Structure I
């Protein structure tokens, strides 16, 4: 009987890290280039350019689902967003619907974050305070030992509101960006180019500020945990 090396088994089970470069290329760079450069009648045409451009992030999301073997909520939400953008564009509906869709998704996430505070499963625990990032068991024991559990719950509530604000900021910026850029009638080459520009600008204009806020929330959470438990950062982080 062949014994399994625990180290090897742990290595095999460890999920592969997502490539940031591949993510940017497939979700932003390639769709942008297709929409802005290949929408003319001499290339793909307006409708096929949309289909091909949006196929990249859609297939990337499906591949992520196949690779992980489980539904990633945010990846699934991104896939739904891509399908809605494609459907609205191909049906040549008013661009206002895309602006509403762009604002609605992060807006609903912000509402869900606040609403989750009144359940047993606050969203902040899924995003930041989880076993993939922090040694929650050690933190819980340290909080109990110092009698600071209630103070920590207030900290999680504060972090949740900060996260909700980052989603509401994304919602507002999404809507403004779509309203400013999408000026041409759907089904035209100009509209595709504007959609491509919106895709390209979504990262620096929307993703970066929202990510910066999330990083600040994470720093706030780490500092509060350290203060309430007396543990150092290296003691509460999960060893990779």
Structure II
């Protein structure tokens, strides 16, 4: 299939127009759109060492590359976070939560979810799927959890989102990128935060994206390459 046809398919399913104005989605440089593509590799972040040009291959990244790749590389970022059925719905499904609304109604970033679980049940779902979870304001295992906010990726570094969680009367906000500042804000407000870390909270979305691209009948591979490792 021609590269041009693949990009047209992606743009129809996940329109670039949904992306935030400041976001850099799409191609970072020009590529030959008439070239044949027989395989697609999906990365969270593309490293220079992974940009080994392979003929007939398209790379899709979630985060915009920090260099200009030789291999045709197309970025699907905030448009994938925002669109219904995208990264946030994939995270909600992993956590066995039911999406009922948008978290930030101004941008449609994040989701509010309904839960019929006790905290012990939600905690088990988290620990079964995410190995580096951290918590601010721990809860009793028997506490019923009714409303949960989720934001794939960066949500816990934004103080406004912590305050928004309070105003929306959420039991928990789940995301990544917890900072000292936002942890202290949450402590003062009595809001429970669960940090899955940025990379891990977006991984379910990469596999959901791969499922959409399977319609192209091209070989699809998700490369889960973590940029940060644990010190052992």
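None of the figures in this text is laboratory data; all of them are computed from the coordinates on show. In this text, all values refer to a predicted model and were calculated from it rather than measured experimentally. Cβ atoms are built from the backbone, for glycine too; each structure is taken alone.
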Looking at structures I, II, which one was distance in nm of label points 7 Å out along Cα→Cβ at positions 154 and 170 calculated from, given that it came out as 1.6?
-> II
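Quick one: FRET efficiency 1/(1 + (r/R0)^6) of positions 58 and 194 (r between Cβ atoms, R0 = 25 Å, to 0.05) came out at 0.75 when computed from one of I, II, so which one is it?
Values: I: 0.75; II: 0.10.
Derived from the structure labelled I.
Once relative contact order in percent (Cα under 8 Å, 6 or more apart) is calculated for all of I, II, which comes out largest?
Working: I: 26; II: 19.
Largest calculated value belongs to I.
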For Rg and Dmax of the Cα atoms in Å computed as 21.5, 71, the structure of I, II it came from = I
If distance in nm of label points 7 Å out along Cα→Cβ at positions 26 and 130 is computed to be 1.9, which of I, II is the source?
-> I
Computed -23000 for helix-only ellipticity at 222 nm (-39500 (n - 2.57) for each DSSP H run of 4 or more, over all residues; to 500) - originating structure among I, II | I
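Using volume of the Cα convex hull per residue in Å³, for residues 82-209 alone for the comparison, can you identify which of I, II gives the largest number? Please list the in-between numbers first.
On the way: I: 114; II: 87.
The structure with the largest value is I.
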Taking 0.10 as the value of FRET efficiency 1/(1 + (r/R0)^6) of positions 146 and 218 (r between Cβ atoms, R0 = 30 Å, to 0.05) derived from one of the structures shown (I, II), identify that structure.
-> II
